[in-house]
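Peer 1: Just below sit the structures, each encoded as structure tokens.
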Structure P
Amino acid sequence: MPVSSTADEQPADDVDGAALPVNELFYSLQGEGKLTGTPSVFVRTSGCNLRCWFCDSYHTSWEPTHATMSVDDIVEEVQSHDDADHVVLTGGEPLIHDDAVPLLEHLDDLGYHTTVETNGTIHRNAPIDLASISPKLASSTPSPEKDPKGDGEWADRHEERRIDLDALGALVDDYNAQLKFVVTGPDDLPEIESLLADVRSTAASRIPDSDVLLMPEGTTRDELDARRNEVAELAMKYGYRYTPRLHVDLWNDAPET
């Protein structure tokens, strides 16, 4: 069953036309990035090609759960939230799904602003108003002592897949983009600096420091309390932008936030 969704649980073969595995579909405030505080409808798909040990949507990656929804049904549910002009397609990794494209096209036809939350390893041709790209650093790799399942199965696979410079460059070139890094501590900054240099040399578009956001790792208020000041000071030191996790500050780790 989905963690939280209005979707009916049904096999994909029973859904006509384009469809997606939906883990959550809800109305809330954007909690991260340039649009923090913006009322938005969130469509959270299930399934991911990476396995960050600190994943804040465990039931879309480590133990994927979902219900199948047709694109038409997703759009109908989005439209039921009359006050929302923004839609966030997130996951998991939503761009692993081919039918993310017809969903984005349908939403674009209806005039919605769309943000796609992506790990930056996949590029697709779709109408995306903001590509919120979160490249995964070495500190995200599920080492034996941090593997949520304890079997070490994903460590090498995650490490091999977590950075794709060609995809990152294409996303930056094709869309209005923000690069949002989950920071576990000061040791992450040399890698961020190095990766930014590589992406800047790959992409044709300029990437200003104002489009680079540092976000403290943490899925609960207590975890953020322990890290936010340090990450804010790093943002000031390096000239990047700090982004909170507003939804965690407001609702802690509750679903549908």
Structure Q
Amino acid sequence: MMICEAKEIVSGLADILFPPECRACGTALIADGEHPFCPECLSTINFVASPLCSSCGLPFTETDGVNHLCEECILSTPPFSMARALGKYEGALLDTIHLFKYNGKVSIGEALGRMMAKACYDSLATGDYSLIIPVPLHPKKLRERGFNQSLILARQISKRFSVPIDFITLRRVIHTESQVGLSRQKRAVNVRGAFEVTDQTGIENKKILLIDDVYTTGSTARECSKILMKNGAKEVAVLTLARA
């Protein structure tokens, strides 16, 4: 018996004995399909689609029209080429991100990462990048949480597209206060100078896909992209699981 056939049989038996569950509500799923959610929870997820800001990916309130720059990107051009997100930070997506990030449910993060990897994004082809870099945590925060949620997501994307992942070159050197609850201006000040590149030879002339869990005001994405571009990256695009 071929090894691949044996794995398929074992996987099939596991699904019968331990049916896959919706990652948000725990309802048993009939089949482990494209999304790790039951139909009801999936209906609460608003996937980001056009029209949106052609630069930062901000979804506009109108349901028709073409992509164009938002006011912020007109006033201040981001250092990244574009930022895109899978869905809005609400509903079942918000609930599962919280279970993953704050309750240590790493398997949920892996499922969400696979969902990110399978999705299509406006003007962003995930497989076109030569290097994937997750937004790093400060060592103190990493010890507290036990894992870097951005790295968990990035590994699934790297695996699907066979794009190498680098979680060493970009480092967080300042332990900042939590961004939650801070204004846009305070968020920008909070992360200023918080990141550094340890060795620029690994990123020179590379098209980098920067991965994070949630894009809120873009302060972290901007700061990371700025330092990567300053150290020789050819391009930095940002991909996040959710957009606040």
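Read-outs: derived from the displayed coordinates by stated rules, not from any lab. Since the structure is predicted, the reported quantities are computational estimates derived from the model, not experimental observations. Cβ atoms are built from the backbone, for glycine too; each structure is taken alone.
Peer 1: Out of P, Q, choose the structure whose coordinates give mean projected area of the Cα convex hull in nm² equal to 13.1 when calculated. Mind showing how you got there, number by number?
Peer 2: Values: P: 13.1; Q: 14.9.
Computed on structure P.
Peer 1: Suppose helix-only ellipticity at 222 nm (-39500 (n - 2.57) for each DSSP H run of 4 or more, over all residues; to 500) works out to -8000; of P, Q, which structure was it derived from?
Peer 2: Working: P: -8000; Q: -10500.
Label of the source structure: P.
Peer 1: I've got another one for you. Taking distance in nm of label points 7 Å out along Cα→Cβ at positions 170 and 218 as the criterion, which structure among P, Q has the greatest value? List each step's numbers first, then the result.
Peer 2: On the way: P: 3.7; Q: 1.5.
Between P, Q, the highest calculated value is found for P.
Peer 1: Identify which of structures P, Q gives the largest calculated value of FRET efficiency 1/(1 + (r/R0)^6) of positions 42 and 202 (r between Cβ atoms, R0 = 35 Å, to 0.05). Intermediate results must be reported in sequence, preceding the final value.
Peer 2: Working: P: 0.70; Q: 0.35.
Largest value of FRET efficiency 1/(1 + (r/R0)^6) of positions 42 and 202 (r between Cβ atoms, R0 = 35 Å, to 0.05): P.
Peer 1: Still on this structure: Using mean count of other Cβ atoms within 10 Å over residues 74-81, single out the structure from P, Q with the greatest value. Please list the in-between numbers first.
Peer 2: Numbers: P: 17.2; Q: 14.8.
Ranking P, Q on mean count of other Cβ atoms within 10 Å over residues 74-81, first place is P.
Peer 1: Can you say which of P, Q returns 17.1 when mean count of other Cβ atoms within 10 Å over residues 82-89 is computed?
Peer 2: Values: P: 17.1; Q: 22.0.
Going label by label, the one that fits is P.
Peer 1: Comparing structures P, Q by distance in nm of label points 7 Å out along Cα→Cβ at positions 50 and 98, which one has the largest value?
Peer 2: On the way: P: 2.5; Q: 3.4.
Sorting by distance in nm of label points 7 Å out along Cα→Cβ at positions 50 and 98 in descending order puts Q first.
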